[in-house]
Structure I
Amino acid sequence: MSMNIFERAVRKKLRFANTKGQLSVEDLFDLSLPDLDTIAKAVNREVKSNDEESFIEEKTPAASDDELRLDLLKHVIKSKLAAKDAATKRAAKKAKLDRLKQIRADKEDEALLQMDASDIDKEIAALEEELV
């Protein structure tokens with residue numbers, strides 16, 4: 001059974017360089033998208049610098065770790081972007097629901113305004129009687 005990228009990272013105790021120091025894998029989820037992007041760009045530069053093929057040497061463990069770091073960062077960024085998109089869609093649906101409820105209330109007010117005075121008096125009397 002193969003390990004997923006998170007298990008591999010935890011077993012290797014991977015850390016991510018940041019202006020605030022070294023970050024663990026779980027710390028990545030606390031970062032903003034711009035901060036994640038900055039770290040991903042730096043790791044990507046490392047991966048690209050390690051990409052030059054050697055015909056006599058295998059990849060170093062550090063190069064392999066950088067690729068794992070980049071895969072983790074891509075996963076976290078993708079996850080955060082999906083969550084942001086879901087929150088935006090949810091907010092739009094909530095705004096539409098609120099708007100529809102307000103329109104419904106306005107329609108009910110409009111119906112009450114269209115009642116004649118005697119019907120209003122009857123409704124007031126019935127409600128007052130129920131409240132006593």
Structure II
Amino acid sequence: MTLETIAVGGSPGGEVTVAPGGEAVLLDFFATWCGPCEPQMDHLGTVREAFPDLHMLSVTWESDTDAVRSFWRRHDGTWPVATDSKAKTSQEFGVTGVPTLIVFDPEGNEVWRHTGLAATDSIRDQVERAIP
């Protein structure tokens with residue numbers, strides 16, 4: 001499954017594979033209007049600094065790319081962000097609320113899922129578990 005990313009901050013724009021095999025993955029489902037999603041960005045930014053090569057992708061169901069760009073700039077997003085207005089990824093991964101974080105190991109096995117605000121240490125610990 002691929003999504004179109006938005007060209008803003010650390011998000012290059014263009015298509016990205018949501019959960020490629022052969023590498024650990026951190027998926028972040030968020031919304032610009034979601035209160036806990038704002039502080040979650042700080043935690044994710046710290047995780048990104050600790051794991052710069054981690055396949056990390058944030059996904060929103062929103063179709064207003066201007067609102068997403070503004071949110072991404074305001075929170076210094078440094079990894080790809082994609083819109084999925086048809087919520088195909090949410091259906092694929094069983095996501096029903098935001099923020100939701102999912103970590104996969106390189107074999108594609110889900111090793112952690114968290115809905116709600118997650119602390120940096122918790123996210124970092126789960127990513128470390130997923131990396132061989």
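Bear in mind that the values in this text are calculations on the coordinates, not laboratory data. None of these values were measured; they are calculated from a predicted model. Cβ atoms are built from the backbone, for glycine too; each structure is taken alone.
Tabulated results
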quantity: Origin of the value -25500, where helix-only ellipticity at 222 nm (-39500 (n - 2.57) for each DSSP H run of 4 or more, over all residues; to 500) was derived from one of I, II; calculated: I
quantity: Source structure (of I, II) for relative contact order in percent (Cα under 8 Å, 6 or more apart), computed value 33; calculated: II
quantity: Computed 240 for volume of the Cα convex hull per residue in Å³ - originating structure among I, II; calculated: I
quantity: Structures I, II, by distance in nm of label points 7 Å out along Cα→Cβ at positions 96 and 112: label with the highest value; calculated: I
